[in-house]
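Next up, some structures in structure tokens.
What follows is calculated from the coordinates using simple rules that are stated; it is not laboratory data. Every value quoted in this text rests on a predicted model; they were computed, and no experiment measured them. Cβ atoms are built from the backbone, for glycine too; each structure is taken alone.
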Structure 1
Amino acid sequence: MTLLVQCEFQVQRPDHEPEFIRLARALASASAEEPGTLRYQWFVTQRPGRYSILEEYVDADAAETHNGNVGALLVQLFSVAELVSVSFYGELNKYLRDWSSGRAGVSIHAPL
């Protein structure tokens, strides 16, 4: 079963928005080359400075690999935007369970 991840970000200040968009596009470009990444699509929400992403991976290990591959870009992204929420749909591995543990704004939806 695949792992679907939905995240929402709030850009910290309006002048950070161009940098956020540049980094979001760089992440999407890097993800296009990853064999375990099935979908990596950014969306603009109706709230100013708020963006969502849908990520789909063949499994949780592919999501972990993705985070390792784009770690430097994620550090930059988190310097200009706050992670508001994360929703996981599917089976999590130890890495993702540990990352999620005690973190505000995380919801985990296990398959039936």
Structure 2
Amino acid sequence: MLNFEREETQNYVELARSLGFGKWYVQTKHIFRNAVLSVFFQSKKILWFMLSNLFILELLFNINGVTSLLVSYMSPSSFAMALLCLFVPVFIVYSLLEIIVERKANRGEVLT
């Protein structure tokens, strides 16, 4: 929400509104695209923070999850497989999204 509110105070939003563009158009074409971009890059930090605190939350709320599985079956192969199943898909998704954002930014579709 803070990213969206910060984008609303930018000069290009005021210019677009003063040119007579509707509120919906300004929000979808300018504010949403730029705010989602910053939310995407912040979501990396949030996701890694959540994964790093997963063990403590599972212990605190007595939830049988991935980290309790790792603790109970502490073999190297299960540990490696669980980490691969967690981190590889996340890495692939973020890498693909970064490539898409980079291509759109080079064409001038983002940050306008």
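Before moving on, here are some points about what is shown:
- Which of 1, 2 yields 37 [relative contact order in percent (Cα under 8 Å, 6 or more apart), calculated]: 1
- Parent structure of the calculated result 33, 21, 19, given that Cα extents along the principal axes in Å, for residues 29-84 alone is the read-out and 1, 2 the choices: 1
- Top of 1, 2 by distance in nm of label points 7 Å out along Cα→Cβ at positions 21 and 37, largest first: 1
- Structure (1, 2) behind the derived value -10500 of helix-only ellipticity at 222 nm (-39500 (n - 2.57) for each DSSP H run of 4 or more, over all residues; to 500): 1
- Origin of the derived value -0.71, -0.76 (log10 I(q)/I(0) by the Debye sum over Cα atoms at q = 0.22, 0.24 Å⁻¹, for residues 61-100 alone; candidates 1, 2): 2
- Test item: Cα Rg over 2.2 N^0.38 Å calculated as 1.03, pick one of 1, 2: 1
- For distance in nm of label points 7 Å out along Cα→Cβ at positions 45 and 77 computed as 1.5, the structure of 1, 2 it came from: 1
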